[in-house]
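J.: The structures come next, written out as structure tokens.
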Structure I
């Protein structure tokens, strides 16, 4: 089922449940999908583009949570957290940090990355291999740790 259809179905269910945080997340996702459709691409969205859109919204929610917590606005941070949970339903299963590290160690040997100077060589390969499967901040942290051990 296409992302647009999934969002529409979940949006209807959230309306019936009167779940405001879920509704907000689904509406923002639907708006992004509609923006893509109106962009003049004249084609269906690819799975990579769907993941990119969802990841962009997930990143916004994470930043919002951080900002609200810093400002002491716990109620808004909690709303953002609920929206984040809803958006993550549309992403592939996220890898654990151990799985990410295993993949990065394999990639490091493949590209010949041995130390911190090779960050620019390993990070792009890691992001390409783990696209949609792991948060970029976690990947960066693991790459730095792996290269720091070398």
Structure II
């Protein structure tokens, strides 16, 4: 699974709003600056987040965007599905964008991809904005752990 830029930028903006939750709106230019996102692209994303009821906009000089729902009620799975449509790594194991493959009756690695999909869905649907915000950022040493980097291309 690879997140689209829209999902990535939407999550960045949402987590900034979670961090600022309860302290009023954040102007779009500030959201764009803090998250290193082009302002025009972020404006489109924020409109979609607003349509979904996840954020609301406040007009005026001190206006901007803020969360419309509690961070405990929005999951990463919902956000990614909205922008990307799927969480599965391949179409033949997707429930919403399923595409038949001629190798389904004999494919052995499809089971692994199905298990990846199931694990990913469970993890993403349990990952509320509040729970993820309470966690720690990933350290570079965690990404390059020796036992996981032996497989080039990860």
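J.: Figure out for me which of the structures I, II the number 4.0 belongs to, where distance in nm of label points 7 Å out along Cα→Cβ at positions 42 and 98 was derived from the coordinates. Provide the component values of the computation, followed by the final result.
T.: Values: I: 5.1; II: 4.0.
So the calculation was done on II.
J.: Quick check on the output: -25000 is helix-only ellipticity at 222 nm (-39500 (n - 2.57) for each DSSP H run of 4 or more, over all residues; to 500), derived from one of I, II. Which one produced it? Display every interim value, and only then the final one.
T.: Working: I: -25000; II: -14000.
Computed on structure I.
J.: Suppose you compute distance in nm of label points 7 Å out along Cα→Cβ at positions 34 and 130 for every structure in I, II: which one lands on 1.9?
T.: The value was obtained from structure II.
J.: Here's another thing I want to ask about it. Assuming 1.6 is distance in nm of label points 7 Å out along Cα→Cβ at positions 106 and 122 as calculated from a single structure, say which of I, II it is. Can you show the working numbers first?
T.: Values: I: 1.6; II: 3.2.
Source structure for this number: I.
No lab work stands behind these numbers, since they all come straight from the coordinates. All of these numbers come straight from a predicted model, not from anything done at the bench. Cβ atoms are built from the backbone, for glycine too; each structure is taken alone.
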